[in-house]
Structure I
Amino acid sequence: MSSARFPWRGLVIGLLAEIPIIFWVVSSEVTARVFISSWSLTMTAVVTLLFLLAANRLIARRHPQHVLSRADLLTVYVMIASTSVIYGYGLGQVLVPTLGGAHWFATPENNYESLLWPLLRDWAVVADKDTLRGLFVGYSTPNWQIWLPRLISFGSFLLAIYATTLGVAMMLSKQWIENEKLTFPIAALPIEMTTDRWEVFRSRTMWVGFAIPLALETLLALHFYFPVVPAIEMKHTQHPEWFATRPWTVCQPLYFGWTPFIVGLAYLAPTEISFSCWFFVALNVVLKVIGVNAGWTNPDGGRAASDFPYLVELTSGGFLAFAACSLWMAKGHLWRSLRGVFRTAGLAPDDLHTSRMALALIVLGALGTASFCGQLGMPLRVCALVFAVYFLVIITLARLRAEGGLAWAFGPDRRPHEFVVWAMGSSSFDRQTLASLGMLHWFFSDVRFAVLPSQMECLKAGHDGGIKPTHLATVICVATVAAVVCGLYAVTVTFHDLGASTAKVYGAANWVSRTSCALPINWLTLRTNPDWFRLAMTALGGVAVTVLHLVRQRVLWWPLHPVGFVMANTGAGVSFVQHYFMAWLIKTIVLRSGGNRLYRQSLPFVIGLILGDITTQTLWSLLATLMGWPVYQFIS
């Protein structure tokens, strides 16, 4: 039963926690200390929740009337978890340099001045030389007369997109949470941590699990400063020496390492999903080896000639079909919700208010997005097509996380705007449209930083915590505005201090700002037509996912899940195949040895692994940020 009380205390505490966290994360990631914004389970939110739980126990002894309720605790968690990607190294931190990239990186050789500059809107780029020097070289303060109008424009675009995603999440949440009862492994931790029955500070088993990553990763951090300290390497690395000769060279890229909280999240997922996640990665490797031995690839022909078994196309089609299948399953719920909004009958009051708020957010967000893209010079039909692909991709990401608990949720190698241009051919678009698509490359470049999956998980946490969906959506809106405003301010100030093109900052900002120019230049100079064979492979990927989905619906014992097919050729598949194999093997042994009883007994230890890993990485990031030190990179 949802509480009628709005969680005001949680909202205030959440804002007080969110704003300093924004500056901390930006400082940590811009300087390449520890990257903490891209994980599905938000590290800063989990550590903040742990701190509040500890503070709650102390307050309960002397002032029990001031103890935070479960709704307040989850509100704080939601405000941080739903917005951390906005100011992360794959979104907000690459936006600011992108606005100046076309003019800063222009040379006579790359033709930016002659081909690209005439197509860019003055209000969307920074051309002033002194301002650009301050941004890319550093040792300066921002010229807010130049920056403010542009940041407001792009910040408004972000708010419009996030309003739409929140509306979509609200529309789908009842179907996923109540009707289909998805497991939501990412949301399971904060939900469990805030229940009265979970004594986090009294479970010895939990503390044993907590101590393992705490000890191992602290030794690694100390070894970084003092090489004499012994430590066991856990970093995700490739080992090309293991695959040094053909045909085994095609096994790359595969990463090997051990990150406790990723194994823990995989352990929480159903065994058929963890099995499918490593099985399809292994199948892809086998297909690559078969292709080499059969002579279907040309090792001297470059990447384009060595694409068998066309995994990029299969994955792209799989992503689109996975979202389509999810929407098809929800069609009855969506129709009832829309019909109830206009007929004001047939829906419970809470459901009616939720559906109305969701529809309003979708409409307002869509209008704002279309207006922004139109100002960039993008036709409405292209805007609709690109963002339709984008929303299908991020709905799939949300579903992957809701079912499989992926620690990283990568999209296919062809990003939404690249997919549309590739599928239709660059010759189908005019020059202005291609330039405007390039100006949005920063937004599409890394879909791990899409907010829809986090918003959906936060709605699940609020549902189990007894918070009304409309109250939770209001909280998310407030947190999103704070994240956009403070995040863009922090990024702009930090880059003007350190320099976006210097060795003092992480290189992602440079890469994305350069690609935002190079991509439209390639489209403008190399006109292409649709590749019908590869489009057929894309359709084949969609058919494969649809078949897997239908079989899963009708054959209970079928072990292969479409989640594994979709994620196998993404960064999550090649990075975490070892983790999912370990989780599947251990969980299978536990279930066959002691059944659900032994599995439930193992959960405190697994939760300890997750919490210990997240807490250790986050606290080392905080220490390094406060002290201005470099710190060991725990993952990559």
Structure II
Amino acid sequence: MSAFQKLLGDDGLFAQQFESFKSRPQQIEMAEKIAQAIEQQSALIVEAGTGTGKTFAYLLPALVSQQKIIVSTGTKTLQDQLFTKDIPMLLDLLEIKPKVRLLKGRSNYLCLERYHKAALMPVSRYADNKPLFQKLKSWIHQTAHGEISELAEYIENRMMVSNITSTPENCLGAECDHYNDCFMYKARRRALDADLLVINHHLLFADMAIKQGGFGELLPKTDVVVLDESHQIPEIAGRFFSHLFSSRQCTEILNDLMTEAGEVDAAFATIAQQHEQMKRALRDAMLAMSQMPERESSHRLFQTEIIIEAFDLLAHQMNLLIEGLEPLVVQSTGLQNCYLRLTAMGDLLQDMIQQSEPNFIYWFEAREKYFALHKSPLEIADPLTEFRTAFETSWILTSATLTVNQQFEHYQKQTGFNDAETLLLDSPFDYEKQALLLLPKCLPEPNDFEFNPSMFEYVLPLVQQAKGGVFFLFTSHRSLQMAAYYFKGKLNKPIFVQGQSDRNQMLEDFRRAGNGLLLGAASFWEGVDVSGTSLSCVIIDKLPFAHPSDPVLKAKIEHINKNGGKAFYDLQIPKAIIALKQGAGRLIRGENDQGVLVICDRRITSKGYGQSFLKSLPAMKTTHERQDAIDFLNKIQDD
């Protein structure tokens, strides 16, 4: 009997301590495989179906190994749950006392330097901000960790947070007068001392992206890295290996420069003219960009005369401000920091205009008073592999949704983990008994003008019949709003519409209602856990193919096709399958849950590729008849 069977088996320690605990062979196998990977200092990718108990399956071998461990999660919520609930319970059970620490990104901690400067500025005297600054006077001497979340009730305007927190660009590091009292520095020092450090993916990849030594390097050397919810890695890593030049960055540097120069005698007078000229050039650039599409490739952008003129002028005025600022940098650390930031921004702007790196995608966003120029990597496998080689460590990646057609190949190619061992574990739940899959064949094609009205009419009896709650998941906000209009007045049950209230509060109200209809788009397809009778039906409008007009996806499609691949099969279908698995995974969250999954898109049965979607879902009984689903709902409600 292995150590993990003694802990997680039928007669193991968990079964003895917790009456509700149920031993799962998949959980034991996962724990044993992870222990082996840690011992061999290798990489392991595990897809563990819902209900496997993957949290304990990776925490137990990591803790038993007595090595230095980083656990990275998909969200701050899960991060807090691990730190405050799961890990303390395990440590108590195992009777061990490693140093466990929680580390968040720098935007979660008050920056003393920026707070003291903001307290002297007009922003601190605005009516909405006065309570916050009054509270801060005493709070900075009372708080243990300096986390902004402790002040949530005092922060009326989230934009205010940027005035009292730092970024990697504006942080003064060891040159800061408040360095020894810095909450971020103290948190990092505690993290360096940790045996087990809990972080989130955004912090992990921010650290990878800005790897610069000293204060910028937040993560300690470690023996084991566990990436939970690792299906998010390609998107998050892509974001942090990207570069951004935006109007907001320009405004921030201009504001910071005014503050820093104002603290040095006659400094601002020296650069006031250049400062004003850059501000005007920025306004001109914002006006020119407001006439552009919302999101598009930058390829044609810098062939447009009005854009060329606006950004040439902005670049010119930025260089003049840099020249005027250069003699002043010796007068303060803050001015020196502004000079370095502005110089880096000038170089990045030139790169965005020239678009000279073939392995990157150049694209833009434009709104009425905001623009952003982006430079995103075509692939993240190379930078991710480069980072991995710098660490002699075990890598454990796990999620409930990593495979496509039960194969890991797409995920491994995306992330560069081609050398990793893989393990696919089915859910211990009995989907054949607990769930029914309804695939209607009578609805129009998804691009048909009549699709939405026909779909709403088709599912209405199901929504009415379900005694428990119903999730209706959409691939577009437009369809979601059409559904909200259609169902209003037709149902004798509460309707919850994404965007009409706070997401977490809406979920709590939905659970409490027990029989509501929740209409949700992207953010409700994953990370939402509603179990029991509060959810008895999940309806998905269409197969979740990403919109091909997205500039990043469009560039990747062109790149794959140009290099002999077939982007629809190599990229678009796998991405849609992973998203569908996430959405479908909302239905069965516990061994006593029962419900109906409805996928309204007829392509899942009419197109050849539909089989890849079906094979990627848990095996469950399937029907094409709505009455079968109504009967199933009646049956589970009578049980």
Structure III
Amino acid sequence: MTTEAKKSNDPEDDEVLGKAYDPRIVARTWDYVRPFRRHMFGATLLMIVIACANLAGPFLIKYTLDVAIPYGQESGDIMPLVLASVGYLVSAGVAWVGTYGQTYIMSWVGQSVLFSMRRQLFDHLQRLSFNFYDNMEAGRIMSRMTGDVNALNEFLTSGVVAIASDLFVLIGIVVLMFILDWQLAALVMLVVPVIAVATHMYRTRSRDMYREVRRQNAIVTGHLAENISGVRVVQAYAREDVNRGRFDEVNSENLRRLIRATVWSAGFGPVITFISTVATVMVIWFGGQKVLSDTMTLGSLWAFLSYVGRFFEPINDLSARYNAMQAAMAGGERVFELMDTPPAVVDREDAYPLPEIEGRVVFDKVVFEYLPDRPVLRGISLSAEPGDVVALVGHTGAGKSSIINILLRFYDIKGGAITIDGHDIRAVTTASLRRQVGLVLQEPFLFSGTVSDNIRYGKLDATDEEIVAAAKAVNLHEFIESMPFGYDTEVQERGSTLSQGQRQLLSFARALIADPRILILDEATSSVDTATEKLIQQALETLMRGRTSFVIAHRLSTIKSATQIVVLQHGEIIERGTHPELLQQEGYYYNLYSMQFLNQPEADELRPPHLESVPPPPVLAPAAPGRPAARA
């Protein structure tokens, strides 16, 4: 497992807020912004224009009080007053238009970056190997795709320009206050250290509190998801009241922590307001004395008070954006960590497309392991000729599915070689390999869309006639025709409106229409009832004819006609042969076959004659209340 994968699998990493500014994350994000740098430059110019227009307001009021009104009183000329009013209106209009333009540009850039980032992330996730998904929960991957990417997008669309604007406005206000009166400006600066200390205390404590809130919220979400997924079991065992009580406990704890964090956060605003009020009172007191002594004009005092009020706005805004910046940096770190996770299975530089194959498969002393030094397959050697049906049998964990996984090159082997028509599968491109292999899983996965779309997934350019032919071959056509819209009927999420057997038949049709040279049936009939199984046996025979087929089956009756049955135990082949040959050996396969048919009374007609004398297994008598079941 890579270092990145290990880090991604750490359950605590999603709780880490990280730095407020990480140059590595900003540099990586800029790679996505670079194509829109002209738009960003335009937004920056608009930001400067907006800030200047907003800062002009108090100076225009100063001009009105100190120049326009006194001049009008003496001369009767109101033109200076008109100019001041028009200037104020123009500055407000410029600020409004500039804000609209800046918001539009940044939103457009942010959504474009979001689109590019999600597309690249999705493409990367499609190429990651199975070992990554073995160690990463789907919910946490979705969190990276949505929450973390959105945090970065929020930082881009509003955070960057807003922070730059706040800093620009703050510097502009300080400069203008010193221009108006340096003594009053120095007096106001005395409160800055107090604000810095208060902000630091709030920031540290608030970060810890909201981290607890997020952690507890994750627990609540986990309980909710678990109960929704297991609602049938909950209701079957009448556990609604018990589960409600447990949910109330975690939900109440979440409420308690959220209220505590909210109360703490709510106190920060009034503290800053009180500090700004103290600063305003000092300016009124000392500035008023300056006006009375004619060392300062009334307009200058009014403008200064306006700037004092605005001085604390960007400080409040910067404090509020601190956590958002931390979330964006942490989100960016997790997103880029995911993007930097390399696929474990990659094509060689000299890999070539696998040509059209006949289907001759050879495993030559194959060794495979999921974890280092813990082999799952130990020196597996077997071969299959075109048209052969190779059945894989063994207990759970024997290595059956592992053989399928490495044949499709979902994982790479550690030793030995696997060849198809003489081509080492590691020497050909994975796409060309998998295009010629059909796979039907025990749990069929259906995608959102129509019935026709799900069948066509095996061959995207398939015609309607080919789709119907595939459905008829697996005895599914009549059922589809009975549906409300036939082949255009929408399949609900994961095919929830279809039975297990119907979903399986759809996956059979999907594999059939792909016309693969190698077919893999991974316990494909274990979840199908006996009646449905009989319906698809003929279709399976047609599907496997002329193809090299690998079949994993718990129902041994489905593999009696296999060309070769391979019995696995602890990653090694312990028996191999045809069905009659293995029964004659009276080994592991014989015992497995005997136990299966002894537990299936309805299959008596399939019981071999030499098993008729085997006594049936003991039957458990009904249990009395409060007593365990007794053997009859």
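Consider the structures I, II, III: one of them gives -22500 for helix-only ellipticity at 222 nm (-39500 (n - 2.57) for each DSSP H run of 4 or more, over all residues; to 500) as calculated from the coordinates. Say which. Checking each candidate, the match is I.
Assign the value 36.5, 128, calculated as Rg and Dmax of the Cα atoms in Å, to the correct structure from I, II, III. The read-out was computed on structure III.
Read-outs: derived from the displayed coordinates by stated rules, not from any lab. Because the structure is predicted, anything quoted here is derived from the model rather than measured.
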